[in-house]
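Read the figures in this text as sums done on the coordinates, not as results from a lab. These numbers were taken from a predicted model, which means no experiment stands behind them. Cβ atoms are built from the backbone, for glycine too; each structure is taken alone.
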Structure P
Amino acid sequence: MVVNPTTPIGEGDSRPTPTGAMVRGVASGRYPAYLANTGVNVVDVRDVALGPALALERGRPGERYLLGGVDMPLGKLFAAVAEAAGRPRPRLRVPYAAARAAAALGLVNADEVRLGRLPIYFSSAKAERELGYRSSPIEPAISRAVAFTRAPG
């Protein structure tokens, strides 16, 4: 069986993943804008860590389980990260066509723009029903992620 996390957020993202880079960018004020009309399903990394154990205990062989949290428009997610960092939230909404033009000019990451074309929302209903999976509120995970980005080292 397979467990698939959506967009984990929380402490410990030292590499960072694209999500960790987004948290750092917004928390530091480097991301003054966000792509309009898109969003992601974000989940506390601690909830994701429990998913494989639940799958081993209760999952069915050959099945796939999505481990998600809450569907958030990108503007709302950026605002939550900025608030946790004590910064003003990004207010500039960039239309997709403008983002594509910026990507064509090499001003922004073209892969990120392509991914942001539509909201990436998911349901964890199957994991909830079959595994007993439950997602936590996302705000504490956002706060922990921001604190981690600001920690020395």
Structure Q
Amino acid sequence: MRGRHRCNAAAGWIAATFAITTNAIALLFATLTIMLYLLVPWTSVNLVDYFFVRRGRYAITHLFMPKGIYGAWGTRGLAAYLIGFVATMPFFVLPDVYTGPAARALGGVDVGWLVGLAVSGGAYFLLSRSLNLSAESGAIQESERALRRAFAP
């Protein structure tokens, strides 16, 4: 950042800091918990894809091509992520902000991350059953050859 932009960013942070009227530690805890709720379903989708669906076989070069075999957006992964995130919402526990009805029924115990992990992973596994993985084998072999050429001594 240039000097003027740094001053603007610093001024913005200082203004936001003085505008916060709640306990800063509680706010930080809530922010980190929200990040957990957002990241766990996506992590689950990635882990299920790697270990159970594709079993570590990827066309690495195609990961960076919007028109590659994986496309720009993975609809199965995005759908599984949304399903997992929505399933997590009733289990949210953000102290002094929000406690979901399921979490309240559990006495305030936060199991939202666990629900997101299980639901999004299970949804992705089921949605991926229709994938034609054998159609990807040619692209995987081509990608491996290209990587060997690029990194050969």
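A few notes on this one:
- Identity of the structure behind 0.15 (criterion: FRET efficiency 1/(1 + (r/R0)^6) of positions 14 and 62 (r between Cβ atoms, R0 = 35 Å, to 0.05), calculated), options P, Q: Q
- Calculated for structures P, Q, FRET efficiency 1/(1 + (r/R0)^6) of positions 86 and 126 (r between Cβ atoms, R0 = 41 Å, to 0.05) is largest in Q.
- Structures P, Q were shown, and relative contact order in percent (Cα under 8 Å, 6 or more apart) at 29 was computed from Q.
- Which of P, Q yields 59 [percent of Cα pairs over 22 Å apart, calculated]: Q
- For helix-only ellipticity at 222 nm (-39500 (n - 2.57) for each DSSP H run of 4 or more, over all residues; to 500) computed as -20000, the structure of P, Q it came from: Q
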